[in-house]
1. Identify which of structures P, Q gives the largest calculated value of mean count of other Cβ atoms within 10 Å over residues 95-102.
2. Taking distance in nm of label points 7 Å out along Cα→Cβ at positions 39 and 87 as the criterion, which structure among P, Q has the greatest value?
3. To test your reading of the models, identify which of P, Q gives 19.1 for mean count of other Cβ atoms within 10 Å over residues 79-86 when calculated.
4. A value of 15.1 was computed for mean count of other Cβ atoms within 10 Å over residues 103-110; which of P, Q is the source structure?
5. Supply the structure label, taken from P, Q, corresponding to semi-axes √(5λ) of the Cα gyration tensor in Å, for residues 135-198 alone with the calculated value 27, 13, 7.
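Just so you know, all these numbers are worked out from the coordinates, no wet-lab data involved. Everything numeric here is computed off the predicted structure, so don't read it as measured data. Cβ atoms are built from the backbone, for glycine too; each structure is taken alone.
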Structure P
Amino acid sequence: MTNLSGRRALVTGGASGIGLACAEALAAAGARVTIADVNGEAAASVASSIGGASWAVDLSDTAGLGDVVLDTDILVNNAGLQHVQPIDEFEPERFSLLLRVMLEAPFLLIRAVLPGMYERGFGRIINVSSVHGIRASPYKSAYVAAKHGLEGLSKVTALEGGARGVTSNCVSPGYVRTPLIERQIAAQAVVHGIDREEVVPKVMLTESAIKRLVEPREVASLVLWLAGEDARMVTGASYTMDGGWSAR
């Protein structure tokens, strides 16, 4: 069992989906968890239920993050969003929004936590990436670009922080059973010209050897391990949890 007693963790997008599962797992292991989410009310509710704290923050407002200083032992960059559209129809502002939330904001948060981690000689940065950080799919130019960038950012962080006690890794799941995926099903049906019921088997799971969605708690279990002492020699890595998708 991973013991995080006395550690502090910050989870972005922690009010639902993967972030919620990660927050609950970290709290159960003894960490004091701060839930960072654009939905302040939901963040406060989750924080209350796990004995943590909340931070209502819009990560798309990157200008407001430049001077933030954060004091935490574990940072889980999880917040994300999706937009499914062909490149020639993709709105530039929507493209920019996805990159701000899923690449620029993680950079700024990492930048904000590193001084304290360096001072203490301990830090765990865990970036929730995606199989789309190492593989591409059509109609997801912004998401794929952001996740590929996040994978690179994580590796650079690992190289800079390794000698100072800070590890940085990516967790890269396939399709996870979350509200984000539920919303995506309708959009995928439109762009592929198929019924909603066909999206999961014919689009989302076509490349996977294991034909089911990933559960949030499964992702959280890997995040929890990376946060603990047993993973102190693991850094600069990207752990796929995609049912075999990236084995092709």
Structure Q
Amino acid sequence: MTKVALVTGGSRGIGAAACRLLARDGWDVAVNYRADAPAAEAVVADIVAMGRRAVAVQGDVGSETDVLAMFETTERALGPITGLVNSAGISSPNGRVEALTVDAIDTVLRVNVVGSILTCREAVKRMSTKHGGKGGAIVNVSSGSAYIGNPGSGVLYAISKGAVNSLHAGLSQEVAGEGIRVNAVSPGMTATDMVSAEAIEKNLPNIPMGRAGKAEEIAEAIVWLMSEKAGYVAGANIRVAGGRL
């Protein structure tokens, strides 16, 4: 069976690393991006150079219309989807809870929570044996922030990732008997464009290994969960954080 994955937020950071590693392991990949088309096309070029098929798919995961179009474009270009990696997400604005506006709350929750729900919904419709699918795998990229809470800077982001964890826990049990394995990865401090050098330096004392993670290190966990090697793994949430709990 041809393995076809849609990776949201696939043009940068952990998502881009996951796209490349999936291609390394024999997947054809749809690289979702919201605004940076050149970055997405660069990832596509890397995948094609590995001998796999790939397509860049524009869309905002917080928009139902865009999500439906993303899935349709992916299947038209690559065939039936057998895997989903939910890596799209935003972390701003930063600040204390009393400074949050309704617009800020709505923006973060729409992308990080509603987006994850919508993409999972569409993946299940296509992959579940209940709906005539042949099964598949979903990996939601959460965050250690859900456990830590990010006081003083990013409680809103932590809340959104806590919701992702709840989605993962419930959905994994809902569809495990329908051929779909749902798992999650909770990265620690990772060197991507979402994290400033100042933030990394500030948090180094909290990381037993004494360094930030690399996007590829997080992606290796994602790709393992997507693979047949994890065939009996469902409902897992792997913390990849250099020893930080």
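1. Numbers: P: 20.0; Q: 10.5.
Comparing P, Q by mean count of other Cβ atoms within 10 Å over residues 95-102, the maximum is at P.
2. On the way: P: 3.4; Q: 1.1.
Sorting by distance in nm of label points 7 Å out along Cα→Cβ at positions 39 and 87 in descending order puts P first.
3. On the way: P: 19.1; Q: 23.9.
Derived from P, not from the others.
4. On the way: P: 21.8; Q: 15.1.
For mean count of other Cβ atoms within 10 Å over residues 103-110, the value 15.1 is produced by structure Q.
5. Details: P: 34, 13, 7; Q: 27, 13, 7.
Comparing all candidates, it corresponds to Q.
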